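So, here come the structures, one by one.
Nothing in this text is a laboratory measurement; each read-out follows from the coordinates by a stated rule. Only a predicted model underlies this, so the values are computations on that prediction, with no experimental measurement involved. Cβ atoms are built from the backbone, for glycine too; each structure is taken alone.
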Structure 1
Amino acid sequence: MEEEIILETEEKKKELTPEEIKEQKKKKLKAEIIDWAKTIFFYCLIPLAVFQTFCFMASVPTGSMETTIPVGAQVLTTRSFDKDNIERGDIVVFESEELGVVLIKRCIGLPGETVTFDGTGDVYINGGKLYEGYVSSFSSFEGEFVVPEDCYFFLGDNRGGSLDARYWENPYIHKDYIKGKARFILFPFSCMGSLE
């Protein structure tokens, strides 16, 4: 019985003309291309589109955030859709209209707060001392800033080597310029890990 089936199949193969064989090959190739296209679409393009919608990469060109984020680090950032959801201590990626660049700094002052520097390296929020275990260098800066509504006040963790809100002409970043929250260092691999 099996031999008859095999013989039948071979006879059918012999009956095909060269044009029919060519046509079958074309159909097979077309089906294979469609399968590959579906695979690329579902496993590559859709995840990439989702990633681009909710995340982006940011780089740190200076040492202003050391030792939290090293110079040249590539940081995975989640886009901020709710700009009022920024909290003190968040590491935020934002656009500086004054400097014309995208920056990564830590949020220190929230809308309506008074941020005070007493020259000892300590920072006070509305008169209360702020504990900052992430600060990596000393700064003797003195001054006081009152953060307007819908704005935030950002500083680098490397206080002695950071050109941040303390020195800008306009020290406050409006929420419309916030792009996202820095979440994870992807590169260099030696520093790979989540950001706090």
Structure 2
Amino acid sequence: MPLEPLLPLFHRLNREHFEGSLAPDGRPLVVVRWSDGRLRRSAGLYRHGRRPDGSDLSEIVLSRPLLEPLPREATLSTLCHEMIHAWTHRVLGLAEVHGPHFRARMAAINAVQNDFLVSVRHRYPLPGADGGERAWRWLARCPRCGVTAPYRRRVKGLACRQCCELHHDGRWHASCVLEFVEAAA
């Protein structure tokens, strides 16, 4: 499906599910954009901080490579997920990842509409996972839940986000550190 402009979707979701709080006076508190093609491991992200020039950075970036081939519902779900992150940070002033405020807003949104489902973790197909020229060299496995994910390289100290959130209030914990094994050729 061809990509559509994100700002109109952002404003619609903001009106319907965030009482307009993410764009007071019609001005978005965050920049919303498609990735330049480099975001390939995650369907989207919300990031905030300072730019090198010292100005505030607060943006939602959606993955062009992952979402372009998928139905519109995937874009809506991902955008809404990232908007919840922006809402907890910019409106509530909280530094939680997928904590109780995030989950409560997610549940409220899912309860009032059927166009898409907001979830904590998406399972979209990753480009290059088909064994082509960008085949994955490593498989990472969580020792706690058993979920596996492909990686191009080993990452030291990486923990299963789902288990850290579920069992350790969203904080990194050694019991959730991923075990890397070489992928079968």
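What to note about this one:
- Each of structures 1, 2 was scored by distance in nm of label points 7 Å out along Cα→Cβ at positions 37 and 85; the highest score is held by 1.
- Computing Cα extents along the principal axes in Å across structures 1, 2 gives 54, 42, 38 for structure 2.
- Calculating relative contact order in percent (Cα under 8 Å, 6 or more apart) for structures 1, 2 picks out 1 as the one with the greatest value.
- At a computed 20.8 (mean count of other Cβ atoms within 10 Å over residues 101-108), which of 1, 2: 1
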